[in-house]
Structure 1
Amino acid sequence: MKNRLEFRYAERKDVPLILWFIKELADYEKRLDEVVATEELLEEWIFDKNKAEVLFAVEDEKTVGYALFFHNFSTFLGRSGIYIEDIFVLPDYRGKGYGKSIMKKLAQIAVERGCGRMEWCCLDWNKPSIDFYLSLGAEPKDEWTIYRIAGSKLNELAGIE
């Protein structure tokens with residue numbers, strides 16, 4: 001019998017679970033030392049300021065995956081899109097089609113909200129994820145380079161000592 005995957009949006013009480021998933025993803029990406037998020041920060045930015053949403057994938061009452069996303073905006077399309085910051089399925093649950101189910105659910109959310117696209121980034125070395133995204137019909141945007149300013153450089157640019 002095939003297990004049924006269900007989805008639910010995160011609630012405030014899920015903040016510890018959200019942070020746990022963030023750390024699991026960071027560990028997979030060999031970047032755990034970069035995680036400085038705290039439960040307090042996540043609660044503030046996700047639930048108080050409503051700057052992101054979290055969708056959990058649940059199999060038989062066990063949370064087996066998650067996606068953290070938010071809206072961006074395309075001036076060319078003249079409408080919003082969904083930016084997927086994180087998508088992660090626990091290792092023991094991979095190969096069951098759950099990643100595809102999560103992406104399908106996010107696509108449904110995007111369409112229901114009138115969004116024009118979904119976007120995300122993927123590490124260059126993450127071949128399993130790259131192959132997965134290509135299998136969905138995603139197109140890499142090779143002509144774009146992501147730039148980032150953070151930490152002291154952000155403060156410096158803002159004129160804050």
Structure 2
Amino acid sequence: MKILLVVGKKKVGKTALIEKLIPGLKRKGYKIGSIKYTTQDHEFDTPGKDSFRHAQAGAESTLILSPTKIALFSRTLRSENLDQLLDFAFFEYDLVIGEGFKNSSFPKIEVFDSKKHSGLLCSPDDNLMAVVGDIDPSLEIPHFLPNQIDSLIEFVEVHFLK
């Protein structure tokens with residue numbers, strides 16, 4: 001499985017970039033998954049619902065199936081086991097695009113806005129493969145302006161999918 005992370009500081013356009021990458025790659029026929037990391041401990045399951053009640057009864061993981069969706073709620077599968085999560089959820093996908101996980105060793109594209117922040121989170125030593133931003137950080141890796149989505153999709157296709 002191939003993993004590409006989109007990283008960056010808060011409010012720089014990570015999600016907006018992913019919203020452009022996914023349909024662009026899908027138009028080329030690729031099966032794309034996504035995973036998002038958050039530092040917030042959200043309550044994803046609704047109190048009172050059966051799946052919530054299963055968890056309250058002690059189930060470590062609960063899988064919910066409907067005719068069109070699947071959801072997994074787990075207290076034991078954690079972000080520290082990212083490889084295990086990815087294998088479980090995205091078997092046979094061409095590419096999984098992750099948002100966040102800046103400390104992971106997977107390849108990264110960093111989104112950068114010089115008007116909001118003064119420096120990058122990652123370097124080529126962190127497996128940074130490209131930067132998407134308003135200025136070129138001169139790191140000897142590819143730089144794309146935010147409106148160069150077609151060039152970025154081509155870069156992703158060449159470096160991660162072929």
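If mean count of other Cβ atoms within 10 Å over residues 50-57 is calculated from each of 1, 2, which structure is the one that comes out at 17.6? Comparing all candidates, it corresponds to 1.
Starting from the value 17: which structure in 1, 2 was relative contact order in percent (Cα under 8 Å, 6 or more apart) calculated from? Provide the component values of the computation, followed by the final result.
Working: 1: 17; 2: 33.
Label of the source structure: 1.
Starting from the value 3.1: which structure in 1, 2 was distance in nm of label points 7 Å out along Cα→Cβ at positions 18 and 130 calculated from?
Details: 1: 3.1; 2: 1.7.
The value was obtained from structure 1.
Assuming -6500 is helix-only ellipticity at 222 nm (-39500 (n - 2.57) for each DSSP H run of 4 or more, over all residues; to 500) as calculated from a single structure, say which of 1, 2 it is. The read-out comes from structure 2. Could you figure out which one of 1, 2 the value -0.60, -1.05 for log10 I(q)/I(0) by the Debye sum over Cα atoms at q = 0.12, 0.17 Å⁻¹ was computed from? The read-out comes from structure 2.
All of the numbers you see were taken from the coordinates with simple rules; none came from a lab. Here the structure is a predicted model, which is why all the values come from computation and not from measurement. Cβ atoms are built from the backbone, for glycine too; each structure is taken alone.
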